[in-house]
Each structure stands twice: as structure tokens, then as C-alpha cells.
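Asker: I've put the structures underneath this note.
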Structure P
Amino acid sequence: MELLGTRLRHLLDLLDGDVAAVYADLGLAGFRPRYTPVVRLLAAGPRAIRDIAEATGVTHSAASQTVAQLVEEELVVLAPDPADARRRVARLTPKAEALLPVLEAEWAATATAVAALEAELPYPLGRLVDETLAALSRRPMRDRVTDALPPLPRGAQP
């Protein structure tokens, strides 16, 4: 599977690009697909960034970056956590709350489109991704590559 990473990035670019185009068609130009899971999560109530990361399956850094972008877009505000002032809690702004009906409709339409796409495939993509993530959790890619490397001269190793 040569260029697997490149092909996966291309697949993600196609998926995200087309969903972003749908947002633009709906009058939400600039709204990024990565925002939707966070906005939908925060629609249920304020959350700490760590909780956002865990609930959306991304790293703390990625969740923090997305929240920062949402703050710049005036869709989210951050405040100290009343239970622990060292943590910040994100909550939706009225501007974001006004978008929720459109985002929920888009989310449902995207889920329908994903199901139709997966029906065209010999193996559901979501299942394959889940199984791949589980396999990498059991044995990281770094270990797999390292084990496949031939013995290298001493100076060639970092």
C-alpha cells in the first residue's frame, strides 16, 4: 500500500472539502467540518477542553485548537471552570446557538450520505477505520516500522 498516508489525507480532503461546500451552500461560509462535533457537544452544555477532546476522540491539543478557532469566530466563549479555576470551560454563544437547527439538519444529511457511500463499498469505511485504530492501539505504527527496518549502520540511526 504505497502512499497510504497520502491517499488517506486526499480522502479526508475530499470529504471535508465537500462538507465545507455544503456549509457554504447553506450560508455558513468559513464554517469548518471539524467545528460541528464540538458545537453539537456544547449544545448540551458547557464543557472543559479535556472533556471535549475525550468526547470527540481527538487530542487535547486538537480540541484546544478547534475551540480557539471557534472563539475567533465568536461561536464559543471560554471561562474559568467554577469547580477548578485552572481549567477553562467552553460554552456556545448566542450566534452559535442560532446555527444549531441548520447544523443538526446538515449532520443528519451527512449521516445519511455516509450510509449511502458505505453501501457502495465492499466493507464499511467506518468499521475499517475503527478496526485500524484498534490495531494501532494494540501495536503502534512506530513499532511496526521499526520492526520492519533492516539493521542500519550505527551512524545512520538518529
Structure Q
Amino acid sequence: MTLNIAGILDEVVSHAMASGHFEQVNGHEPQNAPGSGLTAAVWADSVQPVRASGLDSTTVALVFNVRIYTGSQSEPADAIDPALLTAVDDLCAAYIGDFDLGGLVRNVDVFGAHGQPLLVRAGYIQQSGAIYRVMTITLPVIVNDLWEQVA
């Protein structure tokens, strides 16, 4: 069995697209400045074997970053974080509500049973000379029996 990265990534991206919060959703970490309004980007962060593996196969934790961007100079300034948090709230509810991402993974590792828990971190980034307010969702998913162990 191989990692269905395209299918899993598409499922994570589709939740962001279906939310209706974003003018644009990318399936990669952008190298250029995002557009106006809210933009989301999804990319893989890490792949790590977990101790829940069987005797002849390896289960992995696949961690995604789901970053939401908006201009830090948007007006009114008091509306920036509420808009980001509303989108974060909807996305976290969607990812936890679709616990197995349409049957593609064993589960979203909400509480970090195998390492990294679901986490949202706020901050600022500079891209293409502009500063953006961001909230990044760390989304760990567990994929069962991915790689065969052969002696």
C-alpha cells in the first residue's frame, strides 16, 4: 500500500473550499502573497511512523498545515481575528466531524494520541513585502497499515 497523499490532501482542501470562507484555497504552501480577503493553503508537514503499527505493516501520522491568511492592514482591524477565528472554528468542526476524512484515514488525531494533537496557532508572516495575519491549523491524521514490513 502507498500513501494516498493526493486523495487525503484533496479531502482536507475540499473542507476548506466547502466552508465558503475563502476567496482562494491552495493545495500548497504559497510562495507569493495571497489575494485579498481570506485565503487558505494546505500542505503536508511531516510523516512519521507510530507505535500503533501492526506486526507486518507500519501505521503513520501524516501532519498537515492548514494556514489561513488575511492582510494585517485590513479594516476594521478589530474584525481581523474574529474573521480568522470563525473560519478556524468551522474548519476544526469539519475536520473533527469527518473524523476519518471520508474513509481515507483511520482518524484525525485530535488529542495527539500518536504525537502532535490538533492545534491552532496565530501569528504574522511577511510575504512579497506585505505582512499577513495568519492562523495555522496543525492537522494530524493517522493512516493505518501503510508500509509493509518485510524481514
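Asker: In terms of mean projected area of the Cα convex hull in nm², for residues 51-130 alone, which of structures P, Q is highest?
Answerer: Details: P: 6.8; Q: 7.2.
Once mean projected area of the Cα convex hull in nm², for residues 51-130 alone is worked out for each structure, Q has the highest.
Asker: Sticking with this one: Rank structures P, Q by mean count of other Cβ atoms within 10 Å over residues 11-18 and report only the one at the top, that is, the highest. Don't jump to the answer; show the numbers that get you there.
Answerer: On the way: P: 11.6; Q: 20.1.
Biggest value here belongs to Q.
Asker: Next up: Can you tell which of P, Q yields 1.2 when distance in nm of label points 7 Å out along Cα→Cβ at positions 75 and 107 is derived from it?
Answerer: Values: P: 1.2; Q: 4.9.
It was calculated from structure P.
Asker: Where is distance in nm of label points 7 Å out along Cα→Cβ at positions 83 and 139 largest, in which of P, Q? Numbers along the way, then the final one.
Answerer: Details: P: 4.0; Q: 2.1.
When distance in nm of label points 7 Å out along Cα→Cβ at positions 83 and 139 is computed for each of P, Q, structure P gives the biggest number.
Asker: Another question, if that's okay. Of structures P, Q, which gives -7000 when helix-only ellipticity at 222 nm (-39500 (n - 2.57) for each DSSP H run of 4 or more, over all residues; to 500) is computed from the coordinates?
Answerer: Numbers: P: -20500; Q: -7000.
Structure of origin is Q.
Asker: Continuing with the same structure: As an exercise: P(r) over Cα pairs in 5 Å bins from 0, in percent, calculated from one structure in P, Q, equals 2, 7, 12, 17, 16, 14, 11, 9, 6, 4, 2, 1, 0. Which structure is it?
Answerer: Working: P: 2, 7, 12, 17, 16, 14, 11, 9, 6, 4, 2, 1, 0; Q: 2, 9, 19, 21, 17, 12, 9, 5, 3, 2, 1, 0, 0.
Going label by label, the one that fits is P.
Asker: Here's something else I'd like to know. Of the structures P, Q, report the one carrying the highest value of distance in nm of label points 7 Å out along Cα→Cβ at positions 43 and 123. Don't jump to the answer; show the numbers that get you there.
Answerer: Details: P: 3.3; Q: 1.3.
Structure P gives the largest value of distance in nm of label points 7 Å out along Cα→Cβ at positions 43 and 123 among P, Q.
Asker: Identify which of structures P, Q gives the largest calculated value of FRET efficiency 1/(1 + (r/R0)^6) of positions 3 and 67 (r between Cβ atoms, R0 = 35 Å, to 0.05). Write down the numbers at each step before the final one.
Answerer: On the way: P: 0.60; Q: 0.95.
By FRET efficiency 1/(1 + (r/R0)^6) of positions 3 and 67 (r between Cβ atoms, R0 = 35 Å, to 0.05), the leading structure of P, Q is Q.
Asker: Supply the structure label, taken from P, Q, corresponding to relative contact order in percent (Cα under 8 Å, 6 or more apart) with the calculated value 28.
Answerer: Working: P: 15; Q: 28.
Here the read-out was taken from Q.
Bear in mind these aren't lab numbers, they're just calculated from the coordinates by the rules spelled out. In this text the structure is predicted, and so the values were computed from the model without any measurement. Cβ atoms are built from the backbone, for glycine too; each structure is taken alone.
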